[in-house]
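As structure tokens, here come the structures.
Just so it is clear, none of the values below were taken in a lab; they were calculated from the coordinates. What you see is a predicted model, and the numbers here were worked out from it, not measured in a lab. Cβ atoms are built from the backbone, for glycine too; each structure is taken alone.
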Structure I
Amino acid sequence: MSVKRWSAPVATVALIMSATTSAWAQTGAPSNPKVGVAISASTLGISFDAAARVAPRVNLRAGASLFDYTRDFDDGDITYRGKLTMRSVHAYVDWFPFGGGFHISPGFILHNGNKAELSASLPPGKRVTIGDTEYVSATTNPIQASGAVSVESGRPALLIGWGDIIPRSRRFSVPIEIGVIFQGAPAATLSFSGTACALNGLNCRNIGTDAAIQNDVRKEEANLNEDIRILRFYPVLSLGVAFRF
């Protein structure tokens, strides 16, 4: 684990918690604690949150996000089936440094079940490059391909925004937030099955048992993981509606 990667989020959390402790000591807990709930649309899916005011300028917030999307699409004579599944649980400390709607929210993604899956069937005679080698899908046992991308849980996040889930002067509010999840590099896995042949249609081999083709599969998987490393910083953009009890 990289100390540098975690130093900024941890320092931010320490700063906010220090400010929270100071505010609590000076003013005490609110005499009439309130709670609020919110629903929002975000880059994490549809999110449901609940918040409680623990100090005059500090809320504790927890919630969950979910979204599902499945689509089949064709690219020439290849049919792809894609599936996006988003499931996450989060917790944040909302700090309102100026007493208004602007807030800074360090937190954690306690559970991150977000993943993307893709599968494809290559018709006989279709060419495909695996790793550094080009193959042809066999006639009797065509190539089947599948892949998945997933991320780890327990990662820090930092948001800034406008709007309080527990507004002080009215019942409703419209919170807006932007930020980033430091989720680390996603992990991609690839799998191929069926029979692959040389470009001339000869030397056909079973992908699952041929060591040379499996080596090409691992190369292709490594290339994909390198391409998606940019997603180790996952952007968050959220717009919602909140109600105070």
Structure II
Amino acid sequence: MRNREHRPFATGDAGGTKPVLVITGTIAEAKLAAGPGVVTLAGGGDGARLAAAIAGAAPTCCGIISFGTGGGLSPELALGAVVIGARVIGADTDCDPRWSQALAAALPGARRGAIFADGRLLARHADKAAAAATGAVLADMESHLAAAAAAQYRLPLAVLRCVSDPLAAQLPDAVGVAMRPDGGLAISAILASLLRRPGQIPALCAAGLGFARSFAALRRAAAAAGPRLGFDRSALA
């Protein structure tokens, strides 16, 4: 158990064919995406370890998708809104148009746009505003790693995310320490943060409710996208 907490959480079932590699932040997101023909990696907040795990898995995969929740960077995106990536800013990589179109066809209410990712959690208004100025509509902590690997190994890339905190929302400090390196929930770190600053408890409760609503939307989006998160609906399969 001790070693597992220092590695990205992974699941895999290739099903006799090259799998799709699904990159997430949390174990819960990874479990949501798991299934036949899928390998998942949940990196938590440890980008270096996630990058190493991706490098080990990507060469045997047929495509890479960044999947999970993220912070909204457009005032038009409400809590739970579904976003399909068009390109990843920070890795300067375009998403595969065939895979993205398959996702858009399965999720007609989704917003398509650029994704901002550089490994940081954008918790403050100023950080979100700076990221929004790049033209991105959503930010997450893993898409740049997925995009870099897709470019390196010449694999199709997709991004499917749901808004967990809208542009106007500011996250409390406890959220920044809430993930273990393997993508699990860091209960002790959260409690320590609350003991230091108990005034953030209402904001943390609000953020938790927001994440729950976003995760429910993500579950629906994954079901609608179909097998291997839309890959099998595209011309790539």
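One of I, II was used to calculate helix-only ellipticity at 222 nm (-39500 (n - 2.57) for each DSSP H run of 4 or more, over all residues; to 500), giving -11000; which? Computed on structure II. From I, II, which structure was mean count of other Cβ atoms within 10 Å over residues 137-144 = 16.9 calculated on? For mean count of other Cβ atoms within 10 Å over residues 137-144, the value 16.9 is produced by structure I. Look at distance in nm of label points 7 Å out along Cα→Cβ at positions 161 and 185 for each of I, II: the largest one is in I. Out of I, II, which structure matches 27, 20, 15 when semi-axes √(5λ) of the Cα gyration tensor in Å is calculated? Label of the source structure: II.
Of the structures labelled I, II, which one yields 27 when relative contact order in percent (Cα under 8 Å, 6 or more apart) is computed from its coordinates? Checking each candidate, the match is II.
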